[in-house]
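K.L.:
The data blocks that follow each hold one structure.
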Structure P
Amino acid sequence: MDLKQIKYFLEVAEAYSFSRASARIHITQPALSRQIQQLEHELGVPLLVRHGRGVQLTESGMLFRDRAAAIVREMEQLRDEIRDRSGVLAGEVILGIPPTLSAILTAPVVERFTQAYPQVFLRVAVGISEMIRDKVVSGEYDIGVILASEQTGPLLSEPLLTEPMYLVGRANAWPAASGPVDAEAVGQVPLLLTSAPNGIRSLIEDYMHAAKQRLTVRAEMNSVSLTINAIARGAGFTVLPRCALAELRRDYGIRAEPIEDLSVSWLIATSKERYQSTAAIRLKAMLHEAATTSAATAV
């Protein structure tokens with residue numbers, strides 16, 4: 001077997017489909033199938049069970065997937081170390097970032113990074129903080145942006161950004177009370193929030209509990225764009241970090257006001273065990289610069 005065959009197998013195992021995997025890695029489906037068959041022949045056991053909806057991993061396939069993924073990560077880490085020693089800035093960097101931050105941080109960072117380092121392939125994965133943390137711990141992601149409330153024991157972490165949380169809703173449905181928004185005001189409106197378990201949701205719940213106020217949750221949505229669209233139609237209010245307000249459009253008629261004494265802090269997390277390539281270090285620096293720019297930008 002060779003590394004290429006192993007990577008092909010991992011793509012199929014992740015996609016649970018030859019057709020989806022072949023489209024992703026730009027190889028014909030028959031050629032991909034032959035590579036996997038050769039691998040299974042060499043190992044002497046089936047790794048996949050083919051069926052009408054795709055493929056399913058056998059017990060041997062699950063074992064091979066887990067061990068093979070670790071081998072590929074080790075080989076890629078070795079490649080990065082060798083390239084760094086030779087002065088060649090190339091390879092791949094994988095960044096995990098939460099959806100509330102992606103709108104304002106990802107676009108400028110991707111633009112700058114890809115222009116500055118055209119030989120480095122940048123992969124950006126958007127997901128919740130807990131998932132990103134686990135992916136960094138396992139070595140699947142090189143860098144992750146996570147909530148400061150996450151357990152960072154096996155990770156190296158550094159502060160990235162602290163930002164206020166905002167109550168967001170239609171201007172014509174805004175609570176009658178004037179002045180700053182506090183926990184009491186948040187408790188008076190119907191809310192659309194992310195479903196638990198979720199770091200942002202926990203932050204809001206802890207804030208309300210400390211103020212002895214109750215949340216009125218009308219619906220749960222795990223998409224910032226979907227939540228904002230629902231609010232624009234008058235479905236209720238939500239609570240979002242300032243960076244997420246980049247999703248707002250002026251013609252939505254939406255108002256956003258900071259909530260007293262409620263903020264969220266983000267960290268950049270990397271693995272203590274994995275080698276950090278020069279490309280990854282440069283990407284971290286660009287994230288810090290983008291966060292500084294974001295913090296200086298008014299809503």
Structure Q
Amino acid sequence: MNKESNGTENNIGDYWDSRAAADRPISWMGHPYISKSFNEKVYGSSSSKWGAGLFEVLKKKYLQKGGSFKRAIAVACGNGRKEMQLVKEGMIDHIKMYELATSRIEEGRAMAKRMGIQNKVEFVYGNAFEMEKEKEKYDLVIWLNAIHHMMDTPAAVQWSSDMLLKGGFFVMDDYVGPNRFQWPRIVMQYCNKARAKFPDSIFKRSEQFSRKRHRVMRVVDQNMVSGVDPSEAADSARILEAISYIFPKREEFLYSSGVSTLALNDISSRILDERYKHFIDHTIQLDQDLAGKGHIGFASVIAVK
């Protein structure tokens with residue numbers, strides 16, 4: 001496995017520490033209507049929480065009634081909020097979570113205490129690939145918006161398989177598109193087609209939103225992406241291929257071409273009102289039409305070892 005240098009790990013941790021301290025607007029995944037729409041279309045779920053539908057499928061289809069995962073592990077977990085919700089709901093008995101940003105770990109530990117599950121959650125600062133040597137130890141490995149930050153994604157998938165007991169589960173929900181977000185032309189065309197439908201007021205400065213948004217989106221400079229966060233989509237394009245090779249027994253949900261995140265992410269805080277629903281619907285339809293043609297930017301997977 002290609003291991004990250006200490007310098008790179010420190011840079012990644014510092015970046016996410018600074019992100020934790022920043023005042024971040026709502027993302028497309030945090031928008032309740034967008035989340036609800038994807039949950040309904042992809043998983044048949046009515047939840048308005050992003051990704052909740054995936055775990056409903058996992059629970060109803062793959063977990064024995066009343067059962068739970070005894071030992072789980074997650075890497076690059078941030079504050080672990082989503083993972084800890086599974087503990088709170090009784091799907092996981094105990095989880096170990098690795099993270100490089102100390103501020104996110106502190107935030108997660110405080111959250112676990114508030115949730116009353118601190119005895120079931122273990123946060124660890126460090127490189128899981130170096131620190132977790134014992135194989136076949138866990139019955140669940142979770143990657144939630146995290147595996148695309150790995151510098152060698154096939155190695156991360158293989159490590160996940162090594163960690164799992166026979167019959168254990170690999171669960172992922174993440175960006176799986178082009179490295180460093182170098183989107184193909186057709187994805188950008190669909191993105192700008194979607195943004196063209198929104199009223200001008202969405203993109204202008206206002207008393208509530210001081211920053212102007214550009215209606216037309218362009219592919220970001222890959223050097224800028226890596227310069228801000230060395231781990232950002234460094235090897236994302238190989239994720240699905242690696243999973244298909246290492247986990248033949250799997251269920252894939254190839255739910256987005258990337259159009260939704262490109263078209264909606266920077267304006268999500270501005271389109272919470274119900275009058276924007278039909279614009280959002282139009283964007284998601286364009287997104288899923290393109291995904292149906294084989295342009296995949298986001299996917300989730302439930303795989304069994």
Structure R
Amino acid sequence: MEHNQVTRVLWVEDDADDYVLMQSALNSIPHASYEFMWVSTYRDALAKLEQQAYDVCLLDNHLGADQGIDLIREAAAHGWETPFIVLTGQGTYELDLAAMEGGAVDFLDKSRISGAALDRAIRYAVERHKLQIALLDLSLRDELTHLYNRRGFMTLAEQHLRLARRQGYTALVMFADLDRLKWINDVYGHAAGSQAIINAANILRTTFRSADILARFGGDEFVVLVIDSNMSHVEAINTRLAESLAQFNMHPSYSFDLSMSFGYALFDPISDERLEQAVHAADHAMYEHKRAKKVMRTI
């Protein structure tokens with residue numbers, strides 16, 4: 001962590017005196033720069049974690065009748081990635097082990113902690129978290145297009161759909177296929193085929209919102225989770241896709257036009273449908289679209 005870089009800290013502590021004491025100790029560290037948000041209850045902590053990202057969360061394990069370790073587990077279930085450091089006035093090996101198994105990155109005994117030790121623990125937690133995110137990102141990304149790969153899509157989409165179930169909104173799954181990839185490879189070579197896949201990925205990237213989850217499922221297949229959407233939005237999405245493809249195909253430097261086939265399926269949080277079923281349904285609808293285009297070309 002670079003010196004003078006502001007570290008955003010969510011501090012969950014039901015004892016105001018403990019908070020003031022440790023905050024003062026941290027502020028005395030010469031190189032450190034912290035921005036604190038203090039809450040005293042489990043529910044307030046959940047609300048803050050949902051509203052914005054923090055670099056680290058300092059968490060008292062005893063929050064009245066609630067347990068800090070339970071907060072870590074609930075945050076993980078929502079897909080929130082803030083690293084947690086558990087603080088307690090009753091340090092035991094069993095509690096230390098439980099905190100680590102629950103997902104905490106560190107466990108500190110308040111009775112033995114100093115400002116310097118807490119500062120070091122925060123810096124370690126933030127840097128380790130950045131490394132974990134970077135390594136995870138490598139395993140979830142498609143090397144050719146830099147979209148998510150199949151594993152990345154399923155991981156992130158499941159997190160979003162858990163939130164959809166909790167908040168009651170629907171989502172669309174769109175399955176897309178790049179048309180004529182074999183013909184492109186045969187006529188223009190595999191390098192041109194790879195570039196066509198990259199171009200198709202970029203068209204999808206510019207068409208959808210940054211909140212939507214885009215992935216290359218493999219070969220010439222792509223899938224998109226369109227957040228907070230339903231079947232009434234399909235026509236508008238298809239219009240944007242057609243405009244993006246047409247604009248791309250007007251470019252004089254390309255030897256062939258790109259064409260894609262699309263299919264959609266609705267994910268309804270009220271149903272018991274799994275994500276894999278929605279993807280399969282969208283895949284089936286895409287093949288129907290592709291088949292209909294082939295029929296039209298023969299007429």
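Read-outs throughout are calculated quantities, based only on the coordinates presented, and are distinct from any laboratory measurement. Computed from a predicted model, the values in this text were never measured in an experiment.
K.L.:
If you work out Cα Rg over 2.2 N^0.38 Å for P, Q, R, which one comes out largest?
P.N.:
Across P, Q, R, Cα Rg over 2.2 N^0.38 Å peaks for R.
K.L.:
One of P, Q, R was used to compute helix-only ellipticity at 222 nm (-39500 (n - 2.57) for each DSSP H run of 4 or more, over all residues; to 500), and the answer was -14500. Which one was it?
P.N.:
Derived from P, not from the others.
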